[in-house]
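Just so it is clear, none of the values below were taken in a lab; they were calculated from the coordinates. No experiment lies behind these values; they were computed from the predicted model shown.
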Structure I
């Protein structure tokens, strides 16, 4: 009995490979987004810590230069937070883009897999039909042989 060989199997393999690559890209982009979000939360925690420190020092006798230094550092942290928010937006856009790419790749793969399944079903039907015809022919030959 002949085995099924899909003539477009290399395309199916390519589509599967593209889907896998898109999954890796999405996974990588999500990892980068999580790292950026973690970094943002650390910056916010550091800012809250320094803000509390500024409040403590403002209630005690501290030189003006120390207060200005603390204020400048808080402003620096604010600019870092703003920069990190931009980084997060870019990372989120990459995640969205990679998610869309993965959806497209999954659709392509599904289309080719369905085509392969349909072709396999046609092959099975043709094989069954051929086998049935051979069995019918054998039965006919036996009948003729036994009738004579």
Structure II
């Protein structure tokens, strides 16, 4: 069974927002990395290196609330409508490819399905209806 996880985008407030969500939902972050933790991050300003690359907070046994901050120097702009993705945690690489290829057909690919430096197999896109999706196979 595939699981779905809400994925939020922020403009520099992801850590603040997730500390607030953590105070409400409880629990602990299962992942929190900054842009500065990524390879080649020296190209970004100190402010951007301190932005959240990815944070994950379990809400219950089936749902993980996730987020990142946009990176203005990389051309990311937060607009109404791009502040949330539907993230599908696939059960296999094959299922991830099937979902990615099917849902992205006629849409715009943001990141093709590839092995990522954090260890997961991941891709993202906007479907032909303007809905933003992330397909992930890996850690959770």
Structure III
């Protein structure tokens, strides 16, 4: 059996509304919201009885999704949002944008802060990392050709 696709990337957040607004400003579309709870959900995650609010956000091309989750029970147990880029594990998500400077300006109005600086890789890309809501690490890339 061959892999069909990557369905989504999950990000646990502490402020769902703020994070939906931030990714909406970036250009993702809110596809839906739900509260997931009960014994069946806990069997999938291994967390037992859980209650989590989720929001599914879709990229404009319709091929990628972010699942934003705010856990009500059980409580969040660890926080790696301040980990540097070279930390082990899942750390960031990268988005391709048309205009990195315009995107940065819009996202700064929603509290984003630049990590390092915007750099150019040859004549191919302009790249940067930002910290979004709750300290989430997000990469932006603008193709130059």
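Using relative contact order in percent (Cα under 8 Å, 6 or more apart) as the calculated read-out, with 21 as its value, let me know the right label among I, II, III.
Source structure: III.
Of the structures labelled I, II, III, one was used to calculate P(r) over Cα pairs in 5 Å bins from 0, in percent, giving 2, 8, 10, 9, 7, 7, 7, 6, 6, 5, 5, 5, 4, 4, 3, 3, 2, 2, 2, 1, 1, 1, 1, 0, 0, 0. Name it.
I
Supply the structure label, taken from I, II, III, corresponding to Cα extents along the principal axes in Å, for residues 17-56 alone with the calculated value 59, 5, 5.
I
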